[in-house]
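Asker: What follows are several structures.
A short reminder: the numbers here are calculations on the coordinates, not readings from a lab. All values derive from a computational prediction rather than experimental measurement. Cβ atoms are built from the backbone, for glycine too; each structure is taken alone.
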Structure P
Amino acid sequence: MLNPMTKSGLLLFFLLTGVSFAQQTSDVLFSEPGANSSDPSDLLTLRLEIPIKTLRKETNDSTYVPSTLYFKGTDTWDSLPVELRTRGEFRRKKCIFPPVKIKFSKKDIENTLFDSNRKLKLVVPCRHEEAKNDNVVKEYLAYKLYEPVTPYHFKTRLVNLEWSQKASKKKSGHQLKAILLEDLDHLAERMGGDAYDRKVHPMRLDTLNGIRNAFFQYMIGNADYSVTLGHNYKIIYHEEKFLVIPYDFDLAGLVNADYGKSSDVQNLRFMGDQPADRIYRDFPRNPDLVEQVRQEYLSNREAIFIALQKTKGFYDNEDEYAEAELYLTKFYQVLEDDKKFNRIINSDK
């Protein structure tokens, strides 16, 4: 459980920022200095001691197993009781490491780093491939790239994950990069809105929000979403608007995961024998609104490349960073060129 030094450190953080504890607890996990650091030494380290086979065999979308989450900010390990389950249809079927949902007791996390985050998603690598951790860093980057565009986004935190197979015969462990992903209810509460569980007709979704999302999906080269089918996005209702919140970007071209290259996502991932670099997908829109969002993205270019630069120290292979930089540069080449923009974005759908 949390030691006195950790609690004292959290209290000091709130005192130094001059903001009341009650105002900050809901976001401390995602807003404390280490949460947005570009220094690898600042990453929070988590440890799970549960066999992957146990998670796969004994959990599903509604069944959890009890466990313990160990975490270390600097030199001291603390722990909290948790419940865990697997999640994610594609990754559960195709990946060695299943993505995980973490559930805490409200009482257990009071006055801790996880305060008010009763549920979290843990995004992990898919397979034992050389770029497994860099793939996670680039998926984390995708979430960070959306932040300058709109306040309606999931908060994330990049962490180190030690996944121990303690109960297995091999007693092997894995050193991974992972992403802590905010729960939808937490996001909705933070925005002053409501999570909306039912499907909403695409034309009832907020128009500007929808265009921003379409630009974003094009920017990261993601075809693994559908506003028509309700695939890979959540909805919150805020200020009388239905707003799309995208998530799950591991099959995006920006990430360029090996397992994504062999996945014909919604028949849009490949064109003939050649992989589609990017596909712009949206409904016919008012050209003035499309141009408004274009200018928003152009004005946010610096902030987007700063988000990229902040991930530079996290890659195992420097070439992965260079590829991500080039991928984003090509996106802005389209936005800055009227002919390319009109042909790709404003062409009749």
Structure Q
Amino acid sequence: MSQPPSDSLQDWIDYYLKIAVDGVRSEEVKQKIQLHLNRFQDFFKARYGQEAISSCVKRDVVAWQKHLQAQELAASTINNHLASLSGFATWVYTQDKTVFVMGDPTKGVGELPLPPLEPRALTGDQIQSLKNLCDRLLPFYRSKGRKWLLSNEEAPVGAKARPWRDRAMVFVLLSSGLRREELVNLSLSQLSPNDVEELRQARRAQINGVVGKGKTQRDVFLSLDARRALADYLEKEHAEDITTETEEETPLFLVAIEAVPRRTDGRLSPRSINNILEKIGKWHDADIKDEARHISPLRPHDLRHTFAFQLAHVTGADSYELERRLGHQSQRYIQRYTNPPEDIAASYVENF
């Protein structure tokens, strides 16, 4: 074995990534492992002022676990960090048992217990009022200010505002259960049909080849609301924001062309989806007096849960169909998406 020339934790991390991860794990998984190990290295160096791997013991791993907890990371996220470190430490110990003078420092460090998987599906009333607000989004995006309050003229929509796009995104998420990363990575060519008039008249439309976790692919269907909202968006806003002049695919959902900074192809970032939904959720709650209908903070996964719960209901919780449409093979998460929220579960026994 050609091992690293020093006692450096960084050298061993680099060596591990080169020998055991590159070409073995996907690039996405490799980046996560590297991120987790670099975070441990930073913690270890700050703790001791040096990074000698031989001085790493179980006490340090336990302390890192508590350090991550103090940052209020989710238990599943902390467990993922520990799994990356454990995989690294076990591999190092297998290569050379003299590196860790007290043995594998991750051995015996248990995972954090995971909290109950609570669904965040919207109720029927919440879905109805959310759709109603989305159909009235335009005024919310108009310029505000004294000038327009005192004027008889209709205030213009903000230069960077895209109400038709945001309405379409909400309806697509509600009818497909896409993750936010899957949504922003969509290209116009994946929408079938993608002609405005054909989309309006179609009795069925779908998005083909959605790339999910683990590079899995699936097709998703679109509801009548989603088809109409997409047709409105393509007709009213999409074309004016297209900047792709290469052979790259045109993104389905685009950032306003006036926005700075902006990717060369105009594609939205995953974080922007959170911001848009959070804003719509706040507008919704301010517009609705009934607190039982409030939905803030509205997040992309809430709409994914809503889709999954509704699909489970109409299919009789058909596990095959749920796995196929959600792009998820974990039964734990399938159960999370399909278990009823507390409000809905309470309604089941209301008239018992």
Structure R
Amino acid sequence: MIFPKGELIHKNLRTSYTNLNGLLLSLKSEDFSGYIKIGFLDYEAILFMDSGDIINAIEKIGDKKRFGQRAISNIVSKAKEQDGVINVYQLSPEMVTVLASTLKREILYKDLSTDFTSLQRLIDKLGEERHTGYIEIALKNAKRSGVIFFQDGEPIETILTTKDGNLISGTNLLNEILKGAQGAGAVFNVYRANLSSSSDQIPEIGEGGDLQDLLSVLQDTISTIETVFDGLLKKGIFSSELKRSLVKKSNEYPFLDPFAAEFRYKDGKIVFTGQTDIPELTRGLGECLGLTIEALSHQFSQENIMDQVEGELDQIKADFGKEIKKFNLEASMPEIFGSQLVRKR
């Protein structure tokens, strides 16, 4: 779907030096309404904000899409990587609400043609029905396309592509689309917005920030333990054993099931898109790490391997002392952050 650009207020911010959480909090303090667009190679994401609050999100990875809360966690994590670009566009709150609600749309009419249907009469009908959604229009001979957005039956924005592929917008373009459809003919699809999906279970920005702070600690912790075992034993051995532990615990903690792919650890990076609270996540992952360390320490008789793991974890505790206290990790992950690494002989 074509989105209106709105007013560009931040252009080409690089993810390598832009803290997305900080940007979100700044926009929240300004009661910002609009959307944030984040782009990487083969990845695109949009966060919609209404009066400072995130109301919906979408991310596209190739042909796959995620929406809502599942997308937000992944977007915030992805934005910490390098080589991405962030653009921020300001729109009216009414426009943002419509855009956010059209992510999960319902098609009402497909492939209508001006050969059989009058676009003007369709617009009048949608007005009577107080329609919220949009019409997607392809002008036949002109090779141009457009979108008309509606809120409660009123057209609130019109977007039209120019002959050279650029976008122009404004409600004044509605007459131009009507004339083009009447003269050259057009094909159009009508979509109804899913209003109930735009604000369901969207976390506050602070909650997302807390989760990302936690994942940073866990990511460095797992990566550090992996480096010790893979260096002393065999590359890839830790990752394989961790996956087995995740499978063992998946009945108790479904969000850790490798086949559900809500929790992913690969190449030293964590991506988590599941829905659970922080204590449950840390407890489940702590148990899995405990099982992994125990299995590897029993499987191989490498001298001093556990001493090296403990030494590296001491450094993690020193580096992340504030976060460990904040998330009470000594209690929820005693196998890792307790006073001594649990060794079951």
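Asker: Can you say which of P, Q, R returns -15000 when helix-only ellipticity at 222 nm (-39500 (n - 2.57) for each DSSP H run of 4 or more, over all residues; to 500) is computed?
Answerer: Q
Asker: Given a value of 21.3 for Kirkwood radius over Cα pairs in Å, calculated from one of P, Q, R, which structure does it belong to?
Answerer: P
Asker: Given a value of 0.65 for FRET efficiency 1/(1 + (r/R0)^6) of positions 129 and 257 (r between Cβ atoms, R0 = 35 Å, to 0.05), point me to the structure among P, Q, R it was derived from.
Answerer: Working: P: 1.00; Q: 0.65; R: 0.20.
Among P, Q, R, the structure yielding 0.65 for FRET efficiency 1/(1 + (r/R0)^6) of positions 129 and 257 (r between Cβ atoms, R0 = 35 Å, to 0.05) is Q.
Asker: Distance in nm of label points 7 Å out along Cα→Cβ at positions 113 and 233 was computed and gave 3.3; which structure, P, Q, R, did it come from?
Answerer: The value was obtained from structure P.
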